[in-house]
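> Listed after this line are the structures, all set down as structure tokens.
Every number in this text was worked out from the coordinates using simple rules, so none of it is lab data. The shown structure was predicted, so the numbers you read here are calculated from the model rather than taken from an experiment. Cβ atoms are built from the backbone, for glycine too; each structure is taken alone.
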Structure P
Amino acid sequence: MDMQTRALNQLTPSELDRFGEEMDQLREAVLADLGQRDADYIRSIVRLQRWSEIGGRGLIHFSLGPLSWGAGVAALSVSKILENMEVGHNVMHGQYDWMNDPKLQSQSYEWDTVCDGDSWRKTHNYEHHTYTNILGKDRDYGYAVLRLSDDIPWKPRHLVQFVNYSVLSLFFQWGVGLHELETEKLRDGSVTLEEKKPFLKRFARKATRQLAKDYVIFPALAGPFALKVLAGNAVANGARNLWASTIIFCGHFTEDAQTFSEEECENESRGMWYYRQILGSSNFTGGRWLHIMSGHLSYQVEHHLFPDIPAHRYPEMSNRVQAICEKYNIPYNTGPFGKQYLTVLKRVARYSLPPEGHPLRERFEGVKGWFGKLKPRSAT
């Protein structure tokens, strides 16, 4: 029996039921406590994001040199990150639906990215959060680009997956935006391009609006300074993409984040669902603003457990979650931001190599240094 199966079978059905009840009780207690401070918090973040955008765009437009231009780009990057991570992502999870504020409603909010809101609500809110880290069900695991488990067959193209990883990170909003296209299913013929036409039309409309805003309208408003505005918007979008991808990968693809088979998760109880969320998630530690800029996905364990709870509540919930995990001897994966991200890079590198026993594996055995020491593990 491998490590993955032992972890899943660690608790008895009755223990899983009690564990699930404690998690439900924690969730209900926080929901009952939601009120003015939560509304004040999200509105303060929205104000900060908007003023950061106004300031950033103003500095870029009227910059007199590289320092003021750079300050504008930094402010615009912060605005885009806040809108994407702490506002858009969390609002679209329904964390603030209880406020009945039409500007903060999950089903109508449209964020500042090429990804269509309805597409994200389908691929992320439903598919990913229901089937977290279940290979064959959760397409967010590797985004159909990266091999991160021995359960995924190795192919020669995986040798360059560090290049794919870098490209995905830099253009992350496009990867997320096109996620519903299911390119791997198009390749194997299980879906057709004709079936994807409605999605492609929605994506084209949203992407066109985004491209027009950042690369046509705002540069045009700058007149003779159009080039520096276009460049500033491009750098800010790239910074947002790199930051968002790094945060998300740290929550899902660290060395100790586990994956699961469809068979293991059949007919799972509520307690088992909670249990799987913990085993498949990773947190990272840091200061208050690191948590805010990450959309509080630095508490990915808590987010997977309670996706519809306002994310700024996760730090206080974390202590209780850890206490429950300790009570049931469940591993709670957390660590410094840099350390967690390093394990992500190692995992990407490790599973780019052919598995043990593969004919090509021998060619890599003599490679010296850090990369050569990477050895695929049988369990993830």
Structure Q
Amino acid sequence: MKIAMIPEKGCLEYARAELRQRFGLEPAFADETFLEADASEETIIRIMYFGQSLKRVLLLVGRGKAGSLEDLEECISGNLEGLDLKKIIGGNSISVECQRAGEHDYNSVDAESVARNLLKEKTGCAVDLRTPGLVFFLYIEDEKYVFGLDLAGRDLSKRQYKVFTNPVELKGTIAFSFLMFSGYKPGMVFADPFALSGTIPLEAALYESGVPVNYYSKQFDASKTSLFRKESFERVYKEADSAIRKPGKPLILSMDPLFRNVSAQKKNAKIAGVEKFVAFSRTDTDWLDIKMKEQKASLICTKPLEPSRTVPERKAEESYKALFLRAKQVLGEKGFLCVVTVRPEFMLEQARNAGYKEVETRVVWQGKQELFFTRLETNE
């Protein structure tokens, strides 16, 4: 089956890395918006069940460029020609969801209406806007679009474990992409000194443990189609359960200066089913070297305190100084410090003053918020 997989904006190469490392899948096509691949039934189920970098997994109907709503209608009409979607859909009702990025002379509702009317005309399937059996997903970024049947039936970036949250927390997909950027792999000693409600460490723990990110939400709309068999889902779930690793001494350290954040981390980890793979600690950054005196870290990945309306610049500067000083003492010889920031120029100024050099910086987007992934190494 030909599928299209949509990651967060700017995170395509990290989704590609996950597909390669985890599922042995090399996409046949990729642009800035999505990845396309031919995949077997069980591989697709595994991607939906385990994948931590993707927002959507679609049975591909079509892709292309359309500058106007009229162009979009013509393109999707051509994509639908010759496809026997009615057999795949079966007796399910359908609807269309559209998401856009960029400037257009039409809105998402207009695009949904165009795609929905074409589907109704060419398949004869009933349309249900409230409780459809299956949902087609249309993603448009500038003039590019990709259209397909949403095999999961929901946004896979949403995490069931994120019950206790923080307003400046990263999305799960962004946090996992940050780990891919950093070079994190299971088996590494990993620390996050500003873990907030725990998203970065918990994404690492899911990868480390083999616990599927959707372990507690196994219902996927693909099971309603004629392309997927019940026994295939059962086989994947059984194999996944048997492959979950037994916890040993935790290699993932989730820390924060605030008790309420550490409490949130523990609760979220228990919901995710990975609490035994993480060591939690209320630790001020100044005490990081004492906390980790018996265990050097291969990697520190964190979202440090930044200047804002509620955080004075001086306080953020002091926090960075403590982080950069202690990181040198707890990182192994080949260890890296990776930070995600909104204001990279402020962070890099503090890093250079502390004797670090910038190895790499990448830009990603969390919704409309621009974020910067930066890898640092010491000059010493």
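> Using the calculated result 14.5 for mean count of other Cβ atoms within 10 Å over residues 204-211, pick out the matching structure from P, Q.
This value belongs to structure P.
> Work out which structure the value -11000 belongs to, where helix-only ellipticity at 222 nm (-39500 (n - 2.57) for each DSSP H run of 4 or more, over all residues; to 500) was derived from one of P, Q.
That value comes from structure Q.
> For structures P, Q, which has the highest computed value of FRET efficiency 1/(1 + (r/R0)^6) of positions 244 and 260 (r between Cβ atoms, R0 = 25 Å, to 0.05)?
P
> Looking at FRET efficiency 1/(1 + (r/R0)^6) of positions 52 and 148 (r between Cβ atoms, R0 = 41 Å, to 0.05), point out which structure of P, Q has the largest value.
When FRET efficiency 1/(1 + (r/R0)^6) of positions 52 and 148 (r between Cβ atoms, R0 = 41 Å, to 0.05) is calculated for P, Q, structure Q comes out on top.
> Say we calculate relative contact order in percent (Cα under 8 Å, 6 or more apart) for every structure; which of P, Q gives the highest result?
The structure with the largest value is P.
> For which of the structures P, Q does the calculation of mean projected area of the Cα convex hull in nm² return 19.2?
The read-out comes from structure Q.
> Can you tell which of P, Q yields 5.9 when distance in nm of label points 7 Å out along Cα→Cβ at positions 28 and 68 is derived from it?
P
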